[in-house]
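Novice: The structures considered in this document are given below.
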Structure P
Amino acid sequence: MKTTRLSLLLAGLASMAAGCQPETETLPTQESGSTLKAHEAKLDTPVGTWTSNASSLSEFSGHTVTLMRGTGNVLVTASGKAEVYNPYTDTWRRTASPLTLHTFHAATELPSGKVLVTGGRDGSNLWTTSSELYDPDTETWSPTSPMLTPRSSHAATRLDSGKVLVVGGVVPQPWNGPLAEVYDPQTDTWSGVSGSFTPRSRIAQTELYSGKVLVTGGYTWWTSPAGDASSEVNIYDPATNSISPAGNLARARHGHFAIRLYSGNVLIVGGIDGGSTVEIYDPYSGQWSLGPPFPFNTGILFSATMLYSGEVLVTTIDFKAALYDPSTNTWIPTTPMKEVRSFTQTALLHTGEVLMVGGGPPRSVERFTR
């Protein structure tokens, strides 16, 4: 998705990296029923508040939401449109339009503060290799070298080196190009990744404290005619620029969320076919375990964002949301959201609040405060 999801790579988290050990390949293990029962949600103590914010100027779908850490403003782009939101004044303004129409693309902030937008569907609804940069200082877009493979619904993660790893997505079939590739902003070049990766889209990928990247689940639109959720897990190693199998999830899922916690563990939640199940990956032992199930039986979960407190805010399609507290391994419900939302995109603001854009009424925006 996270992107998205990328606003969690906050300054200061790197200090937690000491003592990381190599990941190993293991199959998931399951907590006992008594352990899960002990971690039931505190359903009688809803927390936090939701407030309606100024509506965006455009209607967004298949969009990305990117926190620009230099200013704290938020860039939202899709379908040839781009807007910047100022969370301090609660105002929107249009900025220059991207050079190529992108939907279901990925957006990644680079160390320079520029935002790299990759792939997606173009104006003809075809996969594109187009890649471009948004410069917040000049509010202009400039082209970069195109990706080696046209793709949409892929994942992009900025590595410790400042390079960007792009994995998976829907690509033309058949296709002989790399399913994973890396962009180097210093040389404006793309290079393929070696190793084994089953073609799939709607994966989740998370950089670990070791610098490696955990790639989970996905939608096997290519290898399965019916299109099935995948339980496959991979690890990308930047030292060797290779990706390799690393076991399986306990529950196949796609369109899910993978959040690196302060402990270094990774929380897996939601996704199509994932239901209310929660899985936790320990990169130090390479083991998986089941966490406490999401407290509401509402089907698909549509966003997951880690707060500065270390809690993870997870939202559903029907006004409901809950916080996962890793210190107690429990869920705490929040007060109801203002709008019913699906396929929303979020950003953790510098204020510590969570901004939600789209996925409900066409231009609806709201904010969660713990």
Structure Q
Amino acid sequence: MTQLLVFRLLSGVGASTSLAVGASTIGDVFRKEERGLPVALISMGPVLGSCVGPIVGGFITDYSSWRWCFFATSIAAGVSLVVCLTLSSETYAPVLLERKKRKCIAEFEETEKSASRTWRTKFDSENESLHQRYRRTLFRAIHFLCTQPIAQCLACYYGYLYGIIYLLLSSFSDLWTEKYQMGLSIGTLNYIAPCCGYLGGAIICAFLTDPIYRRQVARNNGEGKPEFRLPMMVPASLLVPIGLFWYGWSAEYKTHWIIPDIGIALPLMGATIVFQCVSAYLLDTFPLYAASANGTVYILRGLTGFGFPLFSPEMYATLGYGWGNSILAFIALFIGCPIPFILWKYGGRLRAASSYADVET
């Protein structure tokens, strides 16, 4: 068990980098009115993995050995790493400008034989050592979490929804194997329903985010704002509690298996839309510090994704699926529904008060 916990910790530390850096890379490469589809695609990997993994793991365990769950994951991660190392390149503006500056200095010294000229970029910091730079950047996400109201409220809502998802998925197999008396491999096929929810949310965001943003920009005399990423959060924040009620009470009364499958797909669809709206909003609000802003969200989502499944067995044993999910739905309704309206009205003021936000967007 000790070995399993230690190496799970290491795998989580390694995997977390792609989550924080991925969204900010989208901001480096794509214009604001083109980010809907890329954000949807880059978000599909982590969320689909939580549904596809149990299906694959169930069949591997039934027909092979549990060790092959780890072997297959390691092989897939190794292939992905090789592909990324081969195809990926730097996109961060300060790093690219620093490389360009060094190239210009080298060319100038070769031609002019003089180093009297001073070369600077707008991202240069005076007298900053490498140690100070690492300390500043590594702790910036925590600084955001403590000082930036925009990041705080979005991180709380994102973290709560992420915790709910892992709570539902961690207890999902027990519903089918214990209450519906299905076999392990057949029971895991019900994870197709959460996959459909994830895919539905991603598809909606991929095709509607950019048109809605462009329409809002046109209404605002061609001026874009991060708040134009929020309209889709309104129906999505309502879809989450509706789906939780549906899934909870249909599972409580042991209806036909398709009913709770549809029910669990709805909150995951709504959560996927919320996740992508949050990432796009933070990307537009903190373009230079997008990795740190998204890191703020991932700090809380990592804690809730770890913590919520710990109390799910006791909660369902005490309250049942009906009232257990109803409590989660009421909290999601109370926390999530006001956020898009609050940020729509006060987001501009909060960005103007922040030293990290891009007030021009």
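Novice: Upon calculation of volume of the Cα convex hull per residue in Å³ from the atomic coordinates, which of the structures P, Q produces 127?
Specialist: Details: P: 127; Q: 169.
Going label by label, the one that fits is P.
Novice: For helix-only ellipticity at 222 nm (-39500 (n - 2.57) for each DSSP H run of 4 or more, over all residues; to 500), the calculated result is -27500, so let me know which of P, Q that is. Can you show the working numbers first?
Specialist: Values: P: -500; Q: -27500.
Label of the source structure: Q.
Novice: Of the structures P, Q, report the one carrying the highest value of mean projected area of the Cα convex hull in nm², for residues 60-235 alone. Please list the in-between numbers first.
Specialist: Values: P: 10.6; Q: 18.6.
Largest one: structure Q.
Throughout, read-outs are computed from the coordinates displayed, never taken from laboratory work. Please read all numbers here as calculations on a predicted model, not as lab measurements.
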